[in-house]
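What follows is a set of structures for review.
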Structure P
Amino acid sequence: MTDTKKECDLCGLPVEISGFTLKTKEGDKAFCCEGCKGIYQLLNEDQLLPESDQD
């Protein structure tokens, strides 16, 4: 059996709730919570791709 759960791209905790994701130059990133997503955004602004489907 393989565990298909993703790990948070910031802190490494399991991603148990979907929706905390960002599109970056390195690919899609998934986060365990809004806090980790926000911190990643602040630290990596130059790597983020524009969200074309949100205004």
Structure Q
Amino acid sequence: MLAKAAAGQEPGTEIAVLADDPAAAVDIPAWCRMQGHTFVSTEGDRHTVRLRASRG
């Protein structure tokens, strides 16, 4: 679902992901590296992960 949400976004668009899987805090930063997006942060116990799209 994240890949679909990120597709076509303008570079610099920030996306917040609310996940119920604690592994998202590791998986999403890894996905960002593989896809060329910028990982911004992981916040709190609700597994909110922020990333910035790097290409449209």
Structure R
Amino acid sequence: MIIYHYEDVDQLRRAAYPPLADLADAIYWQSRGQSGKMEEYNAAVEAVKTRYPKPAML
């Protein structure tokens, strides 16, 4: 019998994502025509998704 153990990816991601306050700030500045903070936020989220990928279903 083979037993596979996967870490709880959702829990790891939740702990690593940037705070929602940062997203709110990025949305505000994007509405003012400045997209730099939104790009930074999206890059941070993408880094978390890369660091903690969802396991492939066997």
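Values in this text are rule-based calculations from the coordinates and carry no lab data. Worth saying up front: this structure is predicted, and the values here are computed from it rather than measured.
Key figures
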{"read-out": "Value 48, calculated as relative contact order in percent (Cα under 8 Å, 6 or more apart), assigned to which of P, Q, R", "value": "Q"}
{"read-out": "Comparison of P, Q, R - label where percent of Cα pairs over 17 Å apart is highest", "value": "R"}
{"read-out": "If helix-only ellipticity at 222 nm (-39500 (n - 2.57) for each DSSP H run of 4 or more, over all residues; to 500) is computed and equals -8500, the structure in P, Q, R", "value": "Q"}
